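Please treat every number below as a calculation from the coordinates, not as lab data. Here the structure is a predicted model, which is why all the values come from computation and not from measurement. Cβ atoms are built from the backbone, for glycine too; each structure is taken alone.
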Structure 1
């Protein structure tokens, strides 16, 4: 298989899957009142963004210069300067573990807490060792997602149980949802 085709094949397959899923989303019944978006709007919007990203990546990969055609670095990078970084299995395992853990705990601790911890822990395990920044990113990102999902998209989120539910309800009251 030619090199360029091999580079764009995954994104081409994703683009084809996106087109199929968009077609499937057109079959969602959209009986809504005046001025309200239907249940078909969000899947279609996400699929349009996904298709655009796949198309962008295909064009980018087709337009990029092959590795062997790159000019040698004046700093004397030597052979292997264009080699991709080695896969870091520990970071990969930590990322997968965080995603699996998130899915498992979100019903009990609620969306806000689980997402805040996830958004703070993911860059930390990825190598960002700035605790204040990762904490702020986690809290701000989680709050932004709660506002978007609850106030804009009208999607209910898991509140959690016990004290986590009380925290979620207080947060919802604070942002004017309940």
Structure 2
């Protein structure tokens, strides 16, 4: 892949799949969790998106890119987690906290390749929803340099004319 975003996406997907076995579905965020019906995912899921990228010129068409990778961690509803919930069910109901923690530990400080900076958590939040699905947003900053449009050196072959006739 040539796109830095494609490479970051694939590296994150592989990192999560390798290190957080409880995550059952990892994909691009195409609005799957915004549907009014049952979302077309397996639970728990992580949906990956890129937001708020800013670019700064370094010269010669080289740019730095800095932005946010958003990991939307989705869970199907399990059960109540109130103080009267039996402990067996309570542990399962709040187990998403442990999954979120495992996801964070595998991403924080990790770089998705030699050409990218480390991912650093900047915020987390819970989406307010009208259905029973739980969605946590974990935001990580990342930076990289883009050399894809830097002009290459232009070499022009020299034309040499040799005259083999010597005139006196």
* Work out the source of 15.5 here, i.e. which of 1, 2 gives that when mean count of other Cβ atoms within 10 Å over residues 20-27 is computed. => 2
* To do: Check the numbers for relative contact order in percent (Cα under 8 Å, 6 or more apart) across 1, 2 and tell me which is largest.
  => 2
* Source structure (of 1, 2) for helix-only ellipticity at 222 nm (-39500 (n - 2.57) for each DSSP H run of 4 or more, over all residues; to 500), computed value -6500 -> 2
* Value 22.1, calculated as mean count of other Cβ atoms within 10 Å over residues 108-115, assigned to which of 1, 2 -> 1
* Structure fact -> Calculated from one of 1, 2, distance in nm of label points 7 Å out along Cα→Cβ at positions 100 and 132 reads 2.0, and the structure in question is 2
* **If volume of the Cα convex hull per residue in Å³ is computed and equals 171, the structure in 1, 2** => 2
